[in-house]
Structure formats: C-alpha cells, structure tokens
Structure I
Amino acid sequence: MPTAAPPLDTLREVETPEGVALTLRAAGPVPRALAWLIDFTLRLGIVWVVAMITTLLGHAGNGVMAVIVFLVYWGYPIALEVLFNGQTLGKRVMGLRVIRDNGAPIGWIPSIVRNLMRSVDMFPAMYGFGLASCLIDRHARRLGDIVAGTLVVHVDPPERVLYAPEVPPLPLPVLLLREEQSALVAFAERAPLITRERQEELANLLAPLTGAAGSLGVQRLFGYANGLLGRR
C-alpha cells in the first residue's frame, strides 16, 4: 500500500523559557526558495545601481564596488533578520520569519552562523546540500539552520478583532448562566460575518428570551450583549 508523501510544511511544538507552549509551522523549501529569489533580485538591483555609479569613479570605483558587493551579499540578510524580527524583504512578502528553534527571536550570532553556512549549502550547485537537507529534515531546515539552531516558520496573520454592533445596551430580562452569557456575546460579535437571514433565524430560537422575532429580536440580542460587555 503506497504511503503518503511527507508534508512540506510541518508543525513543531516548542516550549519557551517562560514555559509557554508554542506550535510553529515550519516553512518548506518552496516558499523559502521564493523568498530567496525575491531577496536575490533586490540585491542584484542594488548592486547594478551601485555599479552604474561607481563606473564614474574609474579605478577608484573598483574598491568601492567590492565593499558594496560584500555588504549587500552578507550584510543584507544578517542585518534585516536581526533588526526586523527575523524577516528580510523576501521573507516578509512570503509571510516567513526566522526564529531560534526554541521559539525565541533570532540574534546576531545565530543569524551570522546560518548565513555564513550558505557557502556550504550552495554546494555542489544550486543549493544542492541545502535543498537535500530541507527535504530530509522533518522541519525543512537547511544545514545552516541546523548548525545555528534556527527555524524558518510561517507568520500567522493577525486575528481579526470582532466587535458587537453598537446598539443601546439592554438589561437581561432573566438571569443567564455564564456559558449562556458568553454564547450571547459571541453571537453579537460574529453577527457581521453572517447573513441577516441567518441572524434572524438564530434570534428566532431565542424569542422566549427577547419577546420578539426577526430583526427586532436580533437588535435586542445585540442590546443584551452590549449590556453584558458593560457598554453605555
């Protein structure tokens, strides 16, 4: 019986030094390669612009060009990873971030190590060692990540903050259990995400509480929720 191929994006459970459990989604080789390609294009563009300028300096521009190429190639990923929360511009576009393998933010030494190790990951050609390591390692780490103790993960989008519609608060006509109060508030906060017909359908189920049906029942439920939330 054939077995399913291992996923390119895997979960990693870690516990922070503060004892907080985190679930991290390790990024596979495809999004990482696309992020690298974006960064490579940006760096190539920077070098091209600098080269156009340094040609005006004659032979003196050769030394300046060598320094710029060194800084762009080595300094760009290290500086951005450390100063911008583990994200180069390419990683930001792809929604990726480099962190320590214990969930902590990346620092200077790990970033320097993982980027210097690119010279090994690139062998024998086209990031051969790095790609092989990503495919073998269960968390898709290249050799530089394994040596530096780092991990490239997906950045989870910020959760959407939901608010109950602003209607005049109403006192509850009867005493409700804590779970019932929570359900009432949850209905009001999620109401903007569902259709008006569905809102009224749910409100009709609570007609014994509101004494109304349809849109009036929905508005009264919103009022009860705002009352529970302490709005005035």
Structure II
Amino acid sequence: MIFQWNPVKDGTSVYSELKELADQLMAKGVVAISYHLTPPFYSQVSKRSSVFHFGYSEEKVATYLDPEIMESDPIPDHVMSVGHVMTWKQIINGIKLTEKHRKFVKLWKDQGLTDGVAVPLFGPKSRNSYFSMNFGKSIDADDQERILPLVSLAQASHRRICAIINQADVVKPMLSERENEVLYWISRGKSNGEMATILDISEATVDTYIRRLFKKLDVHDRVSAVIVGLSSSLITLR
C-alpha cells in the first residue's frame, strides 16, 4: 500500500477497509487493485490524490507514483467523465492520445500490464474515486457477468470510506472573515475592481487579501483557489 496525501486523521481506517476489499476481490480471481482517494473537484491523477495499491510490485508502484507518469495516465479521468465501467484497452483504443499518453501506454505495456477494469466510484458531496482491477489477462465480453458483482463490492466499500472521511476531523484552512469574503467573490467571477467596490476597500487591499488567500490555500491562481475552497467546504456554488 502506498499513499501520498491523507485527508483523514485515522488513515488506517481507510487502509483497513481497502485491505478487506482487496482480500475479497483477490479470493475471486483479481490479481491486483488500485484506488485513488481524491479530494472533490480534483483530477484523479493530481498530486492531491492518495493512491492505494494492493497486489502490485513495489517497482510498479514506485514507477506509477512518479508525478509525471501518474499525471500522464489517461484512464482515470476518462472513465470518471463517462461514468461507467470500461476496460483499460477500451479506453486506450477509443480516445485520442496525446504524446504524453502514448508514452504512458508504452511504459504500461513494458511493465507487463495486459488489461484491467476501470471503475468510476461515486460518493456524497462529490467525493468520487477511480478504482481499477487487474485480472492478469485481457478482459472480454464473457467476463462481464463475473465483473459486475465485484464492482458492486468496490462501490459499497467506497461509500464506507466516504463515511469515514466525513466523520474524521478534516482540517480546513483558517481564513479570516475578509479572506472568506474575497474567496466568495472570486468564485463569482468578480474582478479586483469589482470586489473593491463591493467590499468598500481599495484595489491594493483586495490584492493583499488575494495574496494572503493564495498562500493559505497553497495555490497560485484563482481557479485553483476556488477548487480548494469547494473541496474544503469554504464556499459552495449555490
């Protein structure tokens, strides 16, 4: 098991849930699984994803978790966008690959990964995760009846993980009242000048609040600030 970012205080609870799932699936013929625990509104291959692996060699895991390699994986975000189970080969053969994607696919084949099942898992509050199962062989139509019950097990496990996270003491960035107001108006697309008028302060002061806000949220642009604000429940889109 490897993980990069853990949004819960007790990460072992998530690990235990996934270990139990892995044991169930491997007893039914699955060779390896992976699970991306990703904050809401982020890419499933972003640096903010925690990636749990069971059944893969340490060498394969270390290779995949290189940020440049993981971010070039076209499978997770594609299957999340279509919203239904697909095989890795179906995705690779069905989308337009960039140069980075092609390099990933070559590496994927060089590592001896034949095929697998890509699964989008959906949870409350937009907490969705990418899940994959590797059977050590190509997947065909005859495998569908066998795979669907396994997908149901993974979805149920994901729901339990969402409950663990929701009950955990997640630390939110501590923003001042004014910084919260600035973040709110950024999410509404307001310019510095418009915010200055709304808040009755100077544009220079607005700029100061934005710089402080970016530092606290560990971001460098407005879009990223809004994404972090949404994922941390500091703002909503209502």
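Every number here is computed from the coordinates shown, using simple stated rules; none is lab data. For clarity, every value in this text was computed on a predicted model and none was experimentally measured. Cβ atoms are built from the backbone, for glycine too; each structure is taken alone.
A few points about this structure:
- Origin of the derived value 3.5 (distance in nm of label points 7 Å out along Cα→Cβ at positions 27 and 107; candidates I, II): II
- Comparison of I, II by distance in nm of label points 7 Å out along Cα→Cβ at positions 187 and 211 - largest value held by: II
- Each of I, II could give log10 I(q)/I(0) by the Debye sum over Cα atoms at q = 0.08, 0.09, 0.18 Å⁻¹, but the derived value -0.36, -0.45, -1.31 comes from II.
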